[in-house]
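What follows is a set of structures to go through.
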Structure 1
Amino acid sequence: MFAVEVKVGLKKGVSDPEGSNTRKSLELLGYEEVKEVRSLKVYRMQIDATSREEAQKRLEEMCKRLLSNPVINTHEIVFL
């Protein structure tokens, strides 16, 4: 059993309205030092696999098929 996090974000250059609005709101609250905010989704999972390599392969498949859009998203798999 492997505990993992899959982090899905937007590629550089792709518009991130949620991040932009958060940065603007922080600025309005007096946090002018924040220059950029990017939104990110994190999926925490427990994967039943016989090896780390098998888990990595299955997670990559999940990212390609459902969790991220390779045209606009990046993803990172972190074993905990």
Structure 2
Amino acid sequence: MLADVKRELTTALGILDKQEGVAQRAVFIVDPDGIVRFSMVTDLSVGRNPKEVLRVLDALQTDELCPCNWSKGDETIDLHEATR
């Protein structure tokens, strides 16, 4: 978490609600190489879903292909099997 008092980052990311002067609700998962691996931006009236963010983080950490609605402990998709 961070604070963007000068609104520089929110402006650069395109998530500044200019009318309200605040950032839209946003979550970014950035890997150690600085690559954005997941982003979710919602309107000010829509809350974030921490369970979904954690589910995506778990999926990213598998380094495998995870199906829709995958949960930690579920099977992943074997790309080699899927392309046969």
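So if we calculate volume of the Cα convex hull per residue in Å³ for every structure here (1, 2), which label has the highest result?
Checked 1, 2; max of volume of the Cα convex hull per residue in Å³ sits with 2.
So if we calculate distance in nm of label points 7 Å out along Cα→Cβ at positions 4 and 28 for every structure here (1, 2), which label has the highest result?
Biggest value here belongs to 1.
Something else: One of 1, 2 was used to compute helix-only ellipticity at 222 nm (-39500 (n - 2.57) for each DSSP H run of 4 or more, over all residues; to 500), and the result was -9000. Which label is that?
Corresponding structure: 1.
In terms of distance in nm of label points 7 Å out along Cα→Cβ at positions 44 and 68, which of structures 1, 2 is highest?
Largest calculated value belongs to 2.
Could I ask something else about it? In terms of relative contact order in percent (Cα under 8 Å, 6 or more apart), which of structures 1, 2 is highest?
Largest value of relative contact order in percent (Cα under 8 Å, 6 or more apart): 1.
Read-outs throughout are calculated quantities, based only on the coordinates presented, and are distinct from any laboratory measurement. Because the structure is a prediction, the values reported are computed rather than measured. Cβ atoms are built from the backbone, for glycine too; each structure is taken alone.
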